[in-house]
Structure I
Amino acid sequence: MMQDTTVNPATAPGAPLHVVTGAFGFSGKYIALRLLERGIRVRTLTNHPNGDSSLRSRIEVAPLNFRNVAELARSLQGATTVYNTYWVRFARGRTNHETAVENTKVLIRAAAQAGVQRIVHVSITNPSPASPLPYFRGKAVVEEAIRSSALSYAILRPAVVFGAEDILLNNIAWMLRRFPVFALPGKGDYGLQPIFVEDLAALAVDSGRSRENIVVDAVGPETYSYADLVQLIRGTIGSRSRIVRIPAAGVVLASWLLSRMVNDVVLTKDEVSGLMANLLISKESPTGSTSLRAWLQAHARTTGKNYASELERHYRS
């Protein structure tokens, strides 16, 4: 059984224990770091035990084993709060969004059995049980399972999360750096409202301190059309790539061909559909304060310098 009981030396004896799923991942890492800054003892449940070494030496590590509810409950024993970042971006092999729903339900049951008081769950903007898109439909089903549980909850709904380790915006920049043409599906007038990963982490940790049941969109202060976002990235990194508008099917085909070239999944048909359906935008007030425009300007030299592989990060490690 994978278990590391190393505790952050700065954590005071008797400090409360919080659990973060996927603390060696993107958003989970920043949630864990913020908890450590507050003197909270952190344990991660992960399928990637050999993740970020600097963080690994400061937190406890236990397996994220959805096949054994009793073992999962033991890994959650003593925790007051769970921060759940677990999900799957697309179906691969035996894992799909239905699998992710059932796995998350197991996590919720295990948390209740372990006596956890609160769950802070990272969802998505505009989930719906009637959505034709499995990602958004599955997120809605999980939200209902959380509401029906004995746990108090905070459900956070980010649209697009950006930061040094993000994949989506980084790879847009990577393509703009390397190809003479960048294709937009359709008119490009559908919106996105990105939130900085550290703003999301701050919102998550603040939400973990309450016992009030809340559902809130986690979105930044700026809203962009997809076309304007690509133009912003293009101008900031100094790309000369020509931006063209083509039918969505053409973008899906081009993404499939590029996926073969980089041995990854660049963009799926469902992701294009969700983007064009304006599902990555909120009608609520911003909950993040960091400007994407300002962040890009500060990171113009490094954004998109290297390709970020979804499969390498989550499936091959």
Structure II
Amino acid sequence: MPVLAVIGSIVMDIIVETPRIPASGENLHARAVTPATGGKAANAAVAFTRLGGRAHLIANVGGDMFGDQALEDLRREGVGLEGVGRVADAPTGAGALLVEPDGQTAFIIAPGANLTLTPEDMDVRLGKIMTGMDGLLFNFEAPEDALMRAVELARAAHAPIFVDAGPARPYGQDLWRDAAVLSPNRPETEALVGFAIDSDAAARAAASALLSQGPRAVVLKLGARGALLATPDMMQFFPAFPIRPVDTAGAGDAFTAGLAWARLQGWGWERSMRWASACGALAAARLGAMAGAPDRVQVEAFLSTTARSCHG
């Protein structure tokens, strides 16, 4: 069973199923409003756990009812919470997630306690477990100095580092210079390289530019266009699986968690990329950023069905 430390955010999502994104001042009726635990780190930790791994979450929540609910939900999923702190003077992160009928989303977030993680927290919470971890995964919904300390601890433990480079932040290259995988989505890639990813050629150029910064592999998550893998030895597009999107929030988190799980299993790149793509596709086909993450049996069944349809 692979064991992964996950650093980043816990957010209480208020999911609003809307016919469209409203205009300023408009009063628009929603189809449904549903509270659900989310946040990129929480999503990834749950996705990794459902695949059969063990995830230890390093994050902060407030001392409020949202924090109570988030911890209860994560505990029920089997996520390790020894590294989650409670901050009395900051609220739990919360946000409104607007979901349109085609599955496209818009998100407004108040980070709250997620911004209170410190390098000292990394020393205390991550430092004591890092030697028992097979890898480290983090996103940019935590302060840069805390993440930098986590990178130092992972380097010392010789643990592979998976960087989900989102949301877009002006963070430095030292965070991903030694990464096993750097994996931004399209807007995050554009922020990192400074040009539009509007063609396959642009995606290849961006992947090459990011690879030159030091990571051993770059995986660009390009939504319906699939994903692009770049290593020093290969550059290959992997098409997305055809699905009807319901809620694309959390699909990238499930993809990255699936990729980390597969690579920590020792799988090769092609098998790992197909697995990660299936995880992302299944997550996008369900409502809820965390709730939509598939388990291992579901991913295996999906890939088996897909293979049969391709050969039928």
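Read the figures in this text as sums done on the coordinates, not as results from a lab. As the structure is a prediction and not an experimental result, all values here were calculated from the model. Cβ atoms are built from the backbone, for glycine too; each structure is taken alone.
Determine which structure produced the value 26, 25, 20 for semi-axes √(5λ) of the Cα gyration tensor in Å, calculated from the coordinates; the candidates are I, II.
Considering all the candidates, the number was obtained from II.
Distance in nm of label points 7 Å out along Cα→Cβ at positions 69 and 93 was computed and gave 1.7; which structure, I, II, did it come from?
The read-out comes from structure II.
Out of I, II, which structure matches 0.40 when FRET efficiency 1/(1 + (r/R0)^6) of positions 157 and 221 (r between Cβ atoms, R0 = 25 Å, to 0.05) is calculated?
Checking each candidate, the match is II.
Here distance in nm of label points 7 Å out along Cα→Cβ at positions 45 and 205 has been calculated and equals 4.0, so which of I, II was it run on?
The structure behind it is II.
Suppose you compute mean count of other Cβ atoms within 10 Å over residues 37-44 for every structure in I, II: which one lands on 31.0?
II
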